[in-house]
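Structures are listed in the sections that come next.
None of the figures in this text is laboratory data; all of them are computed from the coordinates on show. Because the structure is a prediction, the values reported are computed rather than measured. Cβ atoms are built from the backbone, for glycine too; each structure is taken alone.
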Structure P
Amino acid sequence: MGTTLLKNFIDGKWQKSSSENMQTVKSPVTGEELYKAPDATKQEIDAAVAAARKAQGPWAAKTAWERAEICHQIADAIDKHAERIARILTEEQGKPYTHEAIPGLEETAVNFRIAAEDVKRQETAIIPSMDKNKRILTFREAHGVYACIIPWNFPTLMLSEFMGPAIAAGNTVIFKPSEWTPGTIAALTEVFEETDLPAGVFNLVYGGGEVGQQLVEHPGVDALGFIGSHVTAEKIARSAGLKPSILEASGNGPTVVCEDADLEKAAKGVVEAAFYCAGQVCCSTERVIVHENVHDQFVELVVKEAKMWELGDPFDPNTKVGPMNNEPTAAKMEAHVKDAVEKGAKVLLGGKRDTSRPTELYFQPTVIDNVSTDTLINKHETFGPIVPIITVKNDDEALEIANDSYLGLQAAVYTRDSSRAFKYMNSFRTGNVVINEHSNYWEPHVPFGAATGTNTGWGRIGGKYTMLDMTQLRTVVWDFKE
């Protein structure tokens with residue numbers, strides 16, 4: 001297979017970039033060079049914004065049912081090409097084809113279907129007036145032109161989480177995918193061409209942080225959607241000014257295992273949530289906080305479960321953990337494990353790269369015990385396939401450690417005691433809490449996002465809640481007096 005030169009998609013057409021700057025994309029699975037993606041020029045960014053601006057008025061003027069129909073067409077087209085796109089996704093991102101890539105494409109289609117139905121039910125209030133001759137009406141309308149920047153861990157899924165609600169509500173969009181997975185988004189864009197989606201409603205440009213910055217600051221962009229690291233989210237927040245935005249950034253998901261927990265269920269849950277997508281998930285189990293009375297039994301169950309998660313070729317149906325996507329993320333995993341060991345932690349399983357593989361990105365599923373609170377693992381998002389175990393004496397200590405973080409996305413607790421669960425539900429400093437299920441638990445229509453006061457951002461991803469953030473409320477006072 002040769003290297004493919006990617007083109008921007010602007011105003012309904014594939015356009016070869018005039019940029020001299022190219023990003024080379026290699027497969028984390030084989031090391032093979034897959035794509036060269038251009039850094040979009042200022043002129044190309046201007047053209048994408050102009051196309052989105054031109055299309056937005058006519059698109060918003062369509063009825064909710066007309067826009068919903070096209071969202072359903074997109075979902076049907078994704079379902080039709082799911083296997084082909086999933087293979088590209090696995091090759092470029094590294095996620096297991098059977099266990100992750102195929103289900104991810106299925107959910108990508110579902111997100112467009114959810115948006116199609118949610119937009120038909122955007123009910124708003126008629127508010128009583130103090131004046132008997134007046135009626136006060138409210139309705140929701142699109143913000144306008146959206147610039148959306150998405151990461152590499154779930155490229156198709158995260159595109160749909162923004163694009164579905166955005167276009168269903170009447171916005172037009174410009175997407176900048178991650179430099180690590182542009183080919184997957186190009187393949188998905190080809191699918192859109194089979195639908196009646198008007199030119200300019202969806203536009204695609206490639207590039208790194210500089211391109212993203214130009215999109216954020218562009219005067220023709222009305223609003224922003226971002227999923228990614230908290231470092232980048234903070235830069236966007238500073239640059240965006242008063243533009244409406246949804247920012248879903250990093251997590252450092254704590255999972256508490258209480259002394260009365262179902263330990264077998266908890267062990268299965270934390271392992272799945274730590275190893276799924278090689279741990280490269282914003283709500284993965286990043287820290288496991290276990291009561292000392294059940295520590296030994298729990299750790300034994302975790303190691304037993306972890307050994308069942310086979311690392312290998314992501315195209316092999318038996319593989320449950322594929323390679324990590326890129327070297328910076330793998331190096332961070334390595335550094336965090338090294339730091340923890342130097343501070344007294346003990347590696348019970350894995351802990352290093354598997355050098356027998358085609359690339360150096362295959363990191364062994366890892367279980368590490370006796371992790372102290374001063375470690376990088378506890379303080380920061382690791383984003384790798386690791387179950388780090390911290391031992392505590394009681395619930396108050398568990399909550400103190402869980403909440404001692406500048407990030408606050410999703411937390412989990414395992415307990416059979418409803419009163420204890422209630423305490424954790426109200427005390428975790430995260431936007432989402434999961435009880436007796438792992439911290440990676442997800443349903444596409446459920447609101448998902450950060451707790452205020454953390455560096456994880458604002459706004460909500462999921463179903464109608466994203467659409468609420470991607471629209472504005474208009475209020476009309478109507479005087480009927482003659």
Structure Q
Amino acid sequence: MRTEKIFIGGRWVHSVSDHFFDSVNPATGQPIARIPEGVREDAQLAIQAANKGLEQISGMSVWDRAKLLVSIAEAILRRKEDLAQVLTMEQGKPYYSEALEEIEGTALAFAHAAEQIKWLETSVLPVEDRNKRVWTIRQPKGVYAIITPWNFPFMVAAEYLAPGLAAGNAIVWVPAPTTSLCAIRLAECLEEAGVPEGVFNLVTGKGSIVGDEIVANPGAHAIGFTGSTATGNQIAVRGAGKPLLLELGGNGPTIVLKDADLNHAADMVASGCFFNAGQVCSATERILVHRDIHDEFVAKLVNHAKKIVLGDPFDLRTTMGPLNNEPVTLKNEAHANDSLERGAEILIGGKRAKNRTSNLFFEPTVITGVTEDCLYNKDETFGPVAPVMSFSTHEEALEIAARNSWGLVSSVFTSNLKDSIYFAEKLKTGIVNINDSSNYWESHIPFGGVAGKASGVGRIGGKYAISEMSDLKTISLDLR
């Protein structure tokens with residue numbers, strides 16, 4: 001079992017603490033690497049290094065930054081199989097159906113950012129004074145503190161690292177502890193691509209220590225975070241006054257109208273519920289189905305759940321691996337038990353799978369009779385669950401959808417164009433997918449929550465993330 005290091009100022013170094021924690025394979029419960037348990041001093045050193053590296057990355061031409069991003073994408077693709085293996089071992093997602101795809105998407109995010117930054121034009125502004133010329137340029141915000149979760153340890157990281165570097169920022173990155181080995185392997189790709197010293201820094205350890213340090217330290221100028229709403233709120237307080245790009249929790253509704261293509265809707269909803277074992281911020285965790293089609297639709301969902309193959313994530317036949325960690329597994333158990341206490345019916349699943357290589361495998365779950373006071377409706381479950389509620393009218397569906405604190409992604413299934421536009425405009429979520437899974441997204445599409453909800457601020461995705469991670473400067477020139 002290899003002992004890893006952190007990456008500060010262009011060098012792999014030991015943590016000041018000289019303490020470690022184990023990276024554990026969730027499918028087997030076996031340790032796979034020793035990860036440095038960083039402390040505040042490590043984070044402080046990383047911020048100092050980033051401030052030194054900032055001058056170099058911000059001084060590079062847009063074309064040179066684009067070349068660097070292409071080199072990173074190429075380094076990732078050269079190591080695609082190895083990276084996917086680490087992803088499967090540490091996160092738990094199936095190698096063939098999900099891990100390889102995530103690595104390819106990660107490389108694509110860097111390649112896309114390389115193109116987007118080259119064509120991100122600013123404007124010359126008409127003004128009243130004939131002797132004035134006014135124009136705008138984009139400049140980096142400075143040192144970015146980035147904190148990322150464990151559900152997509154490569155792809156979510158790329159959603160910040162690629163646009164952040166494209167905009168000319170220096171980065172200090174703290175990944176989720178349970179997928180820190182993935183972060184180390186991605187950092188190796190950035191080193192291999194020739195990222196200048198100090199421009200990119202990686203510190204592993206507890207979020208409450210190293211994450212808190214990079215957020216609150218005055219040497220970090222802006223913050224990017226994907227994770228829970230509770231943690232995001234803490235970050236907003238600790239980083240008060242700094243620009244925030246926060247992609248937080250989601251439990252947006254999926255609404256199935258009675259004129260929907262039920263086979264297609266069931267296929268897409270099942271995908272939204274069970275992809276990555278439901279560990280997706282845009283997962284389909286709250287399903288509102290018209291009463292007239294409720295029973296038929298639920299039967300189709302149960303059939304999908306029965307076809308899922310739980311098992312070794314490296315087995316080609318496996319379609320779902322374990323949950324990543326014990327806390328998220330306990331949460332799934334708690335939500336299932338809560339629904340039963342409130343009168344819901346679990347048609348399939350609702351518990352840990354027996355006779356597995358670890359106790360983190362959770363059965364695909366379909367629940368009916370879910371009420372608005374159930375945790376399935378009020379909280380983000382983050383598991384392979386399909387909780388179903390019913391409605392009778394469009395207005396009732398929208399009322400149920402609105403009585404929820406989340407506002408990230410929703411879906412609507414209907415064959416009526418007028419209804420699709422009606423719901424798309426009325427639903428209070430940052431994205432509305434029509435006749436598709438709530439998980440549909442591509443890395444250049446703007447992604448984020450809405451005001452008044454608890455799903456974050458700002459937009460990740462392509463040129464929108466580059467805009468978020470840079471400052472728009474106005475310059476005026478007097479010709480007199």
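Match the computed value 4.0 of distance in nm of label points 7 Å out along Cα→Cβ at positions 201 and 425 to one of the structures P, Q, and report its label.
Working: P: 4.0; Q: 5.0.
Answer by label: P.
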When distance in nm of label points 7 Å out along Cα→Cβ at positions 185 and 361 is calculated, the result is 1.7; to which of the structures P, Q does this value belong? P
Identify the structure, out of P, Q, from whose coordinates Cα extents along the principal axes in Å was calculated to give 72, 65, 38. Q
